[in-house]
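Visitor: Each structure below appears as structure tokens.
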Structure 1
Amino acid sequence: MARERDGVQRETFSTRLNPELLKKLKYLAVGEGKKLNELIEEAVVLLLDDYKRRKGRLFD
């Protein structure tokens, strides 16, 4: 089910992560005062921007 926040639709999806990476990410979220989901979305945006910059591919 798609949900909306900040005027942007968001969809639920599931994935598996290395437990140590997840633990570090949770600590970072607490330290930054952000939700885990916000950090994951931020990381995905940075990754896509990096691929676009380095490889000139993907989309806007």
Structure 2
Amino acid sequence: MHNDLSAILEPGMLVRCPGQPDWGMGQVQSNIGGRVTINFEDAGKLVLDAARVPLEIVFLD
């Protein structure tokens, strides 16, 4: 069971996809109905279903 972060993901937030570490860090561009558009450093812009793809929020100090 994955955590569904779609309710709290907002544009500008930084995330990673633990299952795809080669994508690098991503910045949320939009979140519409749980479909989250993220611009990843090494994978470009992807649209993901936050309920199905595990994401971790990155907090920078």
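Visitor: One of 1, 2 was used to compute helix-only ellipticity at 222 nm (-39500 (n - 2.57) for each DSSP H run of 4 or more, over all residues; to 500), and the answer was -19000. Which one was it? Don't skip to the end; give the middle numbers.
Guide: Values: 1: -19000; 2: 0.
The structure behind it is 1.
Visitor: Let me ask something additional. Upon calculation of relative contact order in percent (Cα under 8 Å, 6 or more apart) from the atomic coordinates, which of the structures 1, 2 produces 37?
Guide: On the way: 1: 14; 2: 37.
Structure of origin is 2.
Visitor: When percent of Cα pairs over 17 Å apart is compared over structures 1, 2, which one is greatest?
Guide: For this comparison of percent of Cα pairs over 17 Å apart, the top structure is 1.
Values in this text are rule-based calculations from the coordinates and carry no lab data. Owing to the predicted nature of the structure, the values given are computational and were not obtained by experimental measurement.
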